[in-house]
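Asker: Once you scroll down, you'll see the structures, which are given as structure tokens.
FYI, it's all coordinate maths here, none of it is from the lab. Keep in mind it's a predicted model, so treat the numbers as computed, not measured. Cβ atoms are built from the backbone, for glycine too; each structure is taken alone.
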Structure I
Amino acid sequence: MDLDTVREYVDVAAAGGWRPGDAWLAGGTWLFSEPQPHVRRLVDLTSAGWPPLRTTAGGGLEIAATCTVAELAAHPHPLFAACARAFLAPSAVQRVATVGGNLCTALPAGPMIALTAALDGVCLLTGPGGERTVPVTEFVAGAGTTVLGPGELLRSVTLPPAALARPAAVRQASLYPRGRSAALLVGTRDGAGVTLTVTGSTVRPVRVRGADGVDGIAADLWFADVHGDADWRRHMTARLAREIVEELS
């Protein structure tokens with residue numbers, strides 16, 4: 001879609017900081033999908049040259065916000081490719097759509113949210129007030145809502161080595177074949193049992209211990225739209241949770 005209110009396009013280094021009317025541009029798959037009448041200037045984050053993936057000193061993994069879904073899916077960790085498949089986008093889109101964009105859009109069905117939340121991801125945010133870190137489970141505050149303040153951007157998500165080493169499993173349910181995720185669950189196993197990260201069916205990521213933990217999810221956290229009502233999503237979440245716990249046990 002044409003953004004006919006945009007008057008400038010600048011590299012991030014030349015932007016001179018954030019100002020009202022700016023929009024951070026990476027893949028642009030959401031930004032160009034609908035009218036953005038408030039946007040006057042696009043600031044290109046891809047010009048920053050951030051490495052898509054970087055192994056940290058302790059053996060964790062830092063994922064740049066500008067890392068594409070395709071770049072992440074090529075990583076050998078099996079959960080990465082599984083969650084990329086839940087994106088249900090053609091390869092051409094996955095080559096430009098970014099991990100950061102998927103998180104910042106904060107759609108309940110966002111598979112990069114499920115992946116990074118399940119692996120204890122921590123977001124690095126930077127903005128006019130400096131830098132701060134926020135767990136992915138807190139970064140997404142609701143359907144289409146994040147904790148980003150004016151002028152803040154998501155710089156990266158770091159996954160700790162312990163989380164990357166845990167056995168993991170993923171399950172997805174859609175109302176129709178190859179449809180948007182109405183429930184997307186990732187389970188990881190540690191010494192105390194299985195932790196389930198529930199997305200798709202809830203307005204924000206919810207983590208519970210064991211399949212029975214699904215019953216304790218508050219009623220106002222269940223999501224409903226044309227891709228599935230809340231009761232059906234709750235039912236499918238419980239079913240997928242049992243499948244994951246059985247697999248990982």
Structure II
Amino acid sequence: MSELEIRKAVKERYARMATTSDSSSCGGEEDCCSTDLISIGEPVPVEASSVNAGCGSPLLLISPKEGDVVLDLGSGGGIDIFRASQLVGGTGRAIGVDATPEMIWRARETKSKYGDKYTNTEFRLGEIEHLPIESKSVDYVISNCVINLSPDKPAVLEESFRVLKEGGVFAVADITLQNEIPEASRKDLDSWSACLAGALTDSEYRSLLGRTGFQGVEIEHVSDSNIGKYPFKYFSSHITAKKPTVG
């Protein structure tokens with residue numbers, strides 16, 4: 001199974017979600033993913049919350065202040081970006097990057113609908129392995145159940161490290177595995193686009209983040225599940241790490 005096949009399957013699934021409000025992504029109705037997010041500030045647009053397929057609350061893990069820049073990898077309909085925009089204020093920025101054009105269009109349409117309310121938000125089309133973001137320009141990198149979908153996770157973490165300022169924080173919600181999954185499951189495109197076949201074990205996540213240069217890696221299991229179709233246990237996890245300050 002090629003990287004191109006994986007990317008195509010993922011984009012097709014999330015394009016369908018963006019255009020039909022299909023909530024069966026991220027493992028389906030039986031999985032450990034949760035679309036219930038924390039309440040921060042004012043309610044976010046229903047147009048964004050109706051296409052959310054997260055597995056945790058990355059905004060619980062960070063403390064952005066007025067003027068900070070928050071980047072969301074795989075921002076989808078924009079729910080975490082619209083929430084983050086309230087935390088960083090008018091002088092800050094909340095930027096979402098997503099590889100699915102339909103998701104970007106939907107998020108931009110929602111932003112436009114609310115006029116001047118979300119002027120500090122931006123949605124950019126791009127792959128999280130090749131971020132259209134300037135180096136050392138971001139205070140926080142967040143993501144919600146997306147990195148597992150990438151066929152090139154080292155590139156995602158390297159790009160995250162590149163765009164973060166010194167002392168910047170990597171804080172994501174993602175699926176992690178208790179043990180390595182069977183090879184047959186790794187080759188199942190439906191399992192890939194459902195956030196499962198591409199997931200890492202905790203130790204793999206720690207190792208990749210460490211090799212990239214991140215420090216202070218912490219992984220917390222929020223919930224766990226084991227679906228009959230998938231013969232392995234997996235977790236909804238909160239993962240944090242920090243880009244060190246030089247000098």
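Asker: Tell me which of I, II gives 53, 44, 34 when you compute Cα extents along the principal axes in Å.
Answerer: Value 53, 44, 34 for Cα extents along the principal axes in Å corresponds to I out of I, II.
Asker: Let me ask something else about it. Thinking of I, II, which structure, once relative contact order in percent (Cα under 8 Å, 6 or more apart) is computed, gives back 15?
Answerer: So the calculation was done on I.
Asker: Quick check on the output: -9000 is helix-only ellipticity at 222 nm (-39500 (n - 2.57) for each DSSP H run of 4 or more, over all residues; to 500), derived from one of I, II. Which one produced it?
Answerer: Numbers: I: -6500; II: -9000.
Structure II accounts for this read-out.
Asker: If Cα extents along the principal axes in Å, for residues 58-113 alone is calculated from each of I, II, which structure is the one that comes out at 31, 20, 18?
Answerer: Answer for the origin of the read-out: I.
Asker: Kindly point out which one of I, II the value 2.2 was derived from, the read-out being distance in nm of label points 7 Å out along Cα→Cβ at positions 186 and 202.
Answerer: Label of the originating structure: II.
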